[in-house]
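Below you'll find a set of structures to go through.
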Structure 1
Amino acid sequence: MSIRDIPLTTIDGDTTTLAALGDKAVMVVNVASRCGNTPQYEKLEELQKQYEDRGFTVLGFPCNQFMGQEPGSAEEIKEFCSTTYGVTFPLMEKTRVNGWHKHPLYAALTQVPDAEGKAGRVTWNFEKFLVAPDGSVTRFRPKTQPDAPEVIAAIEQALPAE
């Protein structure tokens, strides 16, 4: 099974896959409402608006595995994201990104090394994985800002041909 075919569940309980998004480049991010990195929502939304017409989307995966920083219900998470940061990109159900019961998508994503050659567990909220239409993945650690030059370059490279 391709990474793009792994079943996912939206925050509203619908089943989908990355493949259902067509040929889009997808930035998968584990997000949280009460984290020092939470302001990255603003830059993620800016990327969404800047590149969505060119075949890109952010997918937010709320995660409560890091110090209980995403304790809310699906409704509370949606409300926080839309009212606080104007998030329009899709959100998925609360997801485990580490441990024995991590989601199969994260089981695949965490095998990908970052720029320093380190693979393995997600280190904190707002770790970013850019999945290109061909299924290749580029990994950015949580402190890397969504608008960092290396992230923008990877997005530009992953966008589908026009």
Structure 2
Amino acid sequence: MIAFYMDGWRGTDGCTSIFMVAALTDWLDGYLAHKMNLNSTFGAFLDPVAYKLMVAATLVLLCTKPLQLPLFSLTPQLLIIPSITISGREAVSVSNLGKWKTATQMSALTILLATRDCSHGGPTHLVASGVVLLYISAGLAVWSFAVYMRKIQKVLLR
């Protein structure tokens, strides 16, 4: 959080780097655990909690301090809708669709964190791609939630 609220490129680069390392280590941890069949009750509980906290905190931070770009001056609430959608979906278990959602979400958040400081002349189209990816992630969240609910419905109707 300290890096997020630092002004200038150092804060932006630091915050983005911390997020990228956390996202990559989360992916690597899950990959290795699955590949080597290393599972524990504690890990099964802690891994999703840590990931959800990281994503939720990033979404909240991005919504509380909007990007200083013309795109956001017209609609500063642009990130709120997908943020709420994504946060609501985090209560549902992971599927292949959820993995696509996670990949688009992590890409979007990395782009949005990296383009917060425009003092270095960051391109607006890169920010727009981050916003588009966040909306795609929100769409995938709704879709995966619907698939999950359909599975529950089938189980309940047996």
Structure 3
Amino acid sequence: MNSCDFTHFNEEGRAKMVDVGEKLNTRREAVAKGSIYMRPETLTKIIDKTIGKGDVLAVSQVAGIMAAKKTSELVPMCHNIILTGANISFSIDKSNSKIDIEAIVATTGKTGVEIEALNAVSVSAITIYDMCKAIDRGMRITDIRLVKKTGGKSGAYISEDYSK
């Protein structure tokens, strides 16, 4: 197999952005998840909205949506996609002292939004870290992954751990 067998390489074996101009516009959606673990005291302060920088989850939610919209500026071969929707949701898990983050990103277009969803989760988690680092530098961001993708020529993907 040579480098030209991969769609993101040109004839010289160098990276290129794939031309999706001939593809059909279809409804596409991606769901990504991730987690951030922290000390129980940190989680309590987030829940009680007593972190000095403000409402951590509200800021993290907006940051995740902004990240989805800006993905093509950060990931070199990503297409600039017009999103039709983006949402970030959080699940508090007190027993494991963590926050689970889920991003759902949608478009009607020629290419998918998996990277946008992954970027949204990543930046949401990083924002939580940033807002809480003064009291808990040991937070861990983990398990960022695509759990569902629909639309496009390749069809649907649903991971084993996806539930909704």
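The numbers here are math on the coordinates, done by the rules we state, and not lab data. Bear in mind that the values here come from a model prediction, so they are computed numbers and not experimental data. Cβ atoms are built from the backbone, for glycine too; each structure is taken alone.
Things worth noting here:
- Answer label among 1, 2, 3 for the case where helix-only ellipticity at 222 nm (-39500 (n - 2.57) for each DSSP H run of 4 or more, over all residues; to 500), calculated from the coordinates, equals -7000: 1
- Given 4.2 for distance in nm of label points 7 Å out along Cα→Cβ at positions 23 and 79, calculated: source structure among 1, 2, 3: 1
- Comparing Cα Rg over 2.2 N^0.38 Å, for residues 7-62 alone across structures 1, 2, 3, the highest figure is found for 3.
- Source structure (of 1, 2, 3) for Cα Rg over 2.2 N^0.38 Å, computed value 0.94: 1
- For P(r) over Cα pairs in 5 Å bins from 0, in percent, for residues 31-86 alone computed as 4, 19, 28, 24, 14, 8, 3, 0, the structure of 1, 2, 3 it came from: 1
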